[in-house]
Every structure is written in C-alpha cells, then in structure tokens.
Structure 1
Amino acid sequence: MAILIHGKNPIYEAIKANRKIYELYVMDKQSSELSDMLGSRSIKITTLPKQKMNQMFPQAHQGIGALVEDYQTVTLEAALNKPDKKRFIMLDSVEDPHNLGAVLRTADAFSMSGVIIPKHRSATITPTVVKVSTGAIEYVDIISVSNLNQAIKTLKENNVWVVGTDLDTDNTLDAIQEDTDLCIVFGSEGKGLSRLVKENCDYLVKIPMTGHVNSLNVSVSCGIVMHEIVRRKG
C-alpha cells in the first residue's frame, strides 16, 4: 500500500528515516534542494506545474509531494515488549486528524514511547495527520487497539500506571509519579474522557487553569503534561 503525502518537513523526514519512496513530485525549481537531500538514493522526481500540484495535493503542499510506503500501526504487545521505559499517550475519541498530527509532534518532542488510539471512532493515519506531525510520525509508534478499556487492562498487567486527565478531580499534575511507567489518557475537547475509560484509570489529574475558558486543545494539554513530567525528571 502507498499514500500521497505533502509538505517539506514530512517528506524530508521520510527521506531521513529511509521510508520507501516511490515517486517525488516538485513544483518548478525545487529539484536541486531535493537532490542534495536524497544523496545516493535513486528516486524518480517529477516536476509539475502549480495547477497540477494543486490538483494532486492540498494547497498547503509547499511545492512538494510524494508517493510513499504507507504508515503502519503497531500492536500494544509489541510496544510493551520494547526495552525502554514506557511513556504512552492514549487518545479517547479524538477524531480530528489535525489533533492527532499535533499530538504526534508533541509525543516526539518529549520522547514518548507511542500514541495509543482505538480502531474505531478515532482519527487515523491520513495525509493531513502526516503533514501536521511535521515528520514526527516517522519516529513515534502509533498503537492501534480494538478497545481502549481492554488496552488499559493490558497496560496495568504490565505495571504501567494509567492516568486520566479530567476536570472532575482535585489532583493536579503534581500527583503524577513520573518515576514509573506511565500512560496518560486524554479525551477530546468538549467530550472529555468516556465514562468507562475514566473509571478504569488508576487516578485522574487536571491541569490547573486560572482563566475563563476551562478546556484546552488536546495537543496543548499533551504538551503541558509531558513537559511537566520531563521537567520533574530533570
């Protein structure tokens, strides 16, 4: 399977990560910059006029697109078997691809182990997700599970503490035990965590806010929580 992606950063990161690239599409005079990036890799480069680029890709293409090997998800079991310390983000009912892409970017910035998403009622890997991630999708595992509550059970069986983010608690981020294996669960803006997911978390925390609006975009929330964990680790 293959997918059309677009944008300079996603494509440059795909090249750096040695993703299989079937064909590159550039607008007008960007071939020389690409040639330097490709080095010895022999990849077909097709130059297209602006009108054709706009037909093939969204207008945010930045003059470059590519047909690449499709992105694959990994299983939760495979992710848990990796030797590194476990730091997962779980997304509950986050359906906007822009949010998923931004969360992947945040996850890479703070060296998270992976992002857990359900197979249904969730954003999936699309060209928009790839573009918004600015290439982070090359480095962060996307873990697809059939059921979030079963995934939470599996995480707990593997000594991973599952922490939900929700306004309905007195605990702030200080309650997070950063020296343990962790999975931080975020709900969608507006809906928050679903009832069963909230009940199955080990405990809940909230981001203390003093303004008038009491909700944050999920990627912003991720960034705040992940930064706090990394800051406290030193």
Structure 2
Amino acid sequence: MLAVLIDADNAQPSITEGLFTEIAKFGVGSVKRIYGDWTSPKLGGWKTILLEHSIQPIQQFRYTTGKNATDSAMIIDAMDLLYARRFTGFCLVSSDSDFTRLASRIREEGLTVYGFGEQKTPKAFVSACDKFVFTELLRSQEDAELTVEKKTANQLKGDTKLVNLLRSAIEAASDDSNWAQLAAVGSNVAKQAPEFDPRNYGYEKLGQLAAATKLFEIDVRVQSDGHYRSIYIRDKRESK
C-alpha cells in the first residue's frame, strides 16, 4: 500500500491522470491526500479532479504571508502515517526542496519513496527519493504538444552523463562475458540516478533507449519452451 501526499501549491491539476497511472505501476494508493488553502481561488482547478479521483483535501490556512504552513501540515501527516506502519511506500508530489528531509526520514525506516515534481525540483529532493518522475512527462501523456521528441543516436552519444551512467550500470551488473541482464542494469541505474527515465529522451523502455545510442548490443534470449524471454545488454567496446 502507498500513501499519496500532494502539495497543491507545487503541483498542477493537469498531471492527475498521468500521476495515478504512474503510481499504479508501483502499487495501490490507499491513502490520497492533497494539502492547501482551499479558500484560495488559485486552487480552484483542483476541485472537480478531487471528486473524480477520491483525493481527500486537507485544509491549511496561511497564518503568515511568506510562510508555508501547507508543507508543515503535509510533513506532520506523513510522519503520523509512517508510524502507523501500514504502508510499503510514500508518493510525495511536490517540487519543493522542503520535503528533502521527509523523504530521507521515510527511507531510513525502510520504506520506498517515489517523488513527483517538475524538472526545476532541487537536486537534493530528487536524490532523497528512491525514484523521481518529472511531471512534465505526465502532462505529455495528455497533451500531444508536450510529447518529448526522440533524441537521435548522435544526440544520445553526445550526452556524456547518459552514456557514462549506462556503461557503469552495465559494468556493475555484467558477467564474465561482459553481458548484463537488462533488468539488473535498470535497477543499478535507478540507484545511481533516481530521476532517470527513458521517456525523458523520447523512449518508452530502457532497452529501446540503449539500442538507439548504437553503443550497446542487445541480445534477447528465449527459454527452450518459448515462454520466457530475458534481455541482455553489452557495451560494444567489450565485443571486440
């Protein structure tokens, strides 16, 4: 079970469909709460969506201008839910660095933290999560104009950070023949870079992205009964 906590001041209603589709990949959001000052007209766009998705609005008045009472309320609730010990993970939806310590504290208890925020989200909060999904990707699922354009092989090869990330993950997961199971590579990549997502480059799957770079070999191995496929990957430099 997952606890989904949304900072209404730092999230857009347009991400909602994509957000819950993404969360469903990780588990069931049994608690869904959104925090904000619902007397403010700025949050009017959320009201219909809350009913459609059974999200519980939590009212938090702004006591003082410039002070974010919403963050404090969300953090207090998160700690209460954490100590209830009913959840396997938390989904924190915000681009605010104030939740960095919260994410770290939840992970210290052995629970998984999934972060969702815009690309402007401070690196500290991104790194504090086990997995971080940029919400621009969630909006692009609903708006064709926001769809991420596929990067070409030359563009991918020129992305030194991406290439080094893939190569180091393959090396860490490889066997004596330098082949690595793609699933293990993906797990290693996630540990190094929680914000990594093939969709940021215009590709749905890690294998598609790796193949598009033209720097890696892909080998699909099928069991003798033909029912199970396992995908392996190797740096082309190791095949020479």
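Values in this text are rule-based calculations from the coordinates and carry no lab data. Everything numeric here is computed off the predicted structure, so don't read it as measured data. Cβ atoms are built from the backbone, for glycine too; each structure is taken alone.
I have -0.29, -1.34 for log10 I(q)/I(0) by the Debye sum over Cα atoms at q = 0.09, 0.23 Å⁻¹, for residues 94-221 alone, calculated from one of the structures 1, 2. Which structure is it?
Only one of 1, 2 returns -0.29, -1.34 for log10 I(q)/I(0) by the Debye sum over Cα atoms at q = 0.09, 0.23 Å⁻¹, for residues 94-221 alone, namely 2.
Have a look at 1, 2 and say which one yields 14.5 for mean projected area of the Cα convex hull in nm², as calculated.
This value belongs to structure 1.
One of 1, 2 was used to compute relative contact order in percent (Cα under 8 Å, 6 or more apart), and the result was 15. Which label is that?
2
With distance in nm of label points 7 Å out along Cα→Cβ at positions 22 and 206 derived from the coordinates and found to be 5.0, which of 1, 2 does the value describe?
1
Who wins on distance in nm of label points 7 Å out along Cα→Cβ at positions 70 and 126 among 1, 2, i.e. which is largest?
2
Could you tell me which structure in 1, 2 was used to calculate FRET efficiency 1/(1 + (r/R0)^6) of positions 54 and 78 (r between Cβ atoms, R0 = 30 Å, to 0.05) as 0.15?
Going label by label, the one that fits is 1.
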